[in-house]
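Multiple structures are listed underneath, in structure tokens.
Every number here is computed from the coordinates shown, using simple stated rules; none is lab data. No experiment lies behind these values; they were computed from the predicted model shown. Cβ atoms are built from the backbone, for glycine too; each structure is taken alone.
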Structure 1
């Protein structure tokens with residue numbers, strides 16, 4: 001299936017899109033200058049897109065145009081305090097190859113998991129392993145371009 005899409009948060013702000021004009025208007029193109037904004041092609045049932053979006057696309061046909069709201073449990077899950085960990089500042093610095101942990105920075109684990117450093121204190125660093133959109137209700141404007 002191939003779709004054009006725009007993803008928005010509850011407040012209406014755009015967090016992702018396949019449309020270059022929407023990306024420019026929302027300021028995404030500035031933050032992702034190397035990204036190409038093209039329709040998304042994927043195999044339905046393969047798990048390449050979030051569950052709620054895949055469910056909404058089931059049975060759709062070419063040229064269908066619709067909006068769907070996806071709750072957190074069908075998107076990136078609820079935000080969980082259990083996915084926030086504290087590390088000794090010196091130990092984390094060592095794990096980062098000697099780099100100083102900075103609040104707002106993202107780190108990647110050896111397993112490829114992305115996490116955000118949310119607080120840096122004297123001896124402790126808080127790292128949030130929740131997906132960036134955890135706990136968010138997402139709204140997608142979808143146009144079905146092709147059903148392969």
Structure 2
């Protein structure tokens with residue numbers, strides 16, 4: 001492994017509820033941008049502030065994400081807005097997120113990384129999301 005001065009550390013954050021193939025694809029793609037992948041897992045409260053409350057607890061989501069082969073470190077209860085202090089504390093060199101954010105959204109949430117040109121948007125996986133899985137489960141239960 002590289003020493004700390006040359007290791008590139010990629011950060012991606014997620015809710016990671018009902019961990020699925022789209023999450024795996026995001027983590028695999030994020031890992032391609034560096035030597036180590038650090039995953040911030042957002043709290044139930046943070047997730048509920050902009051989408052629905054997760055079905056899985058934070059501890060359950062962290063346990064599943066930690067088991068993914070592409071993940072080197074997990075930061076439970078990660079902040080919604082990534083600050084310069086957070087990037088320095090975790091020695092993050094690159095921030096990756098799905099391509100669903102607007103430029104303004106990326107600047108608001110990942111401002112320091114965007115300002116330094118260290119923000120990378122990667123394609124989302126079509127056809128799968130936690131919302132779609134929940135819909136499938138409900139439809140199957142109705143059959």
Output 1.3 (distance in nm of label points 7 Å out along Cα→Cβ at positions 58 and 90, calculated) maps, among 1, 2, to structure 2
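Going by distance in nm of label points 7 Å out along Cα→Cβ at positions 50 and 98, which of structures 1, 2 comes out largest? Each step should come with its number before you reach the end.
Numbers: 1: 4.1; 2: 1.2.
Largest one: structure 1.
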Re mean count of other Cβ atoms within 10 Å over residues 34-41: value 11.9 computed from one entry in 1, 2; matching entry is structure 1
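Going by relative contact order in percent (Cα under 8 Å, 6 or more apart), which of structures 1, 2 comes out largest? Please list the in-between numbers first.
Values: 1: 33; 2: 28.
Checked 1, 2; max of relative contact order in percent (Cα under 8 Å, 6 or more apart) sits with 1.
If Rg and Dmax of the Cα atoms in Å computes to 18.3, 57, which of 1, 2 did it come from? Write down the numbers at each step before the final one.
Working: 1: 18.3, 57; 2: 15.3, 57.
Structure 1 accounts for this read-out.
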Candidates 1, 2; helix-only ellipticity at 222 nm (-39500 (n - 2.57) for each DSSP H run of 4 or more, over all residues; to 500) computed = -12000; producing structure is 2
One of 1, 2 was used to calculate Cα extents along the principal axes in Å, for residues 42-121 alone, yielding 55, 22, 18; that structure is 1
Output 1.7 (distance in nm of label points 7 Å out along Cα→Cβ at positions 114 and 130, calculated) maps, among 1, 2, to structure 1
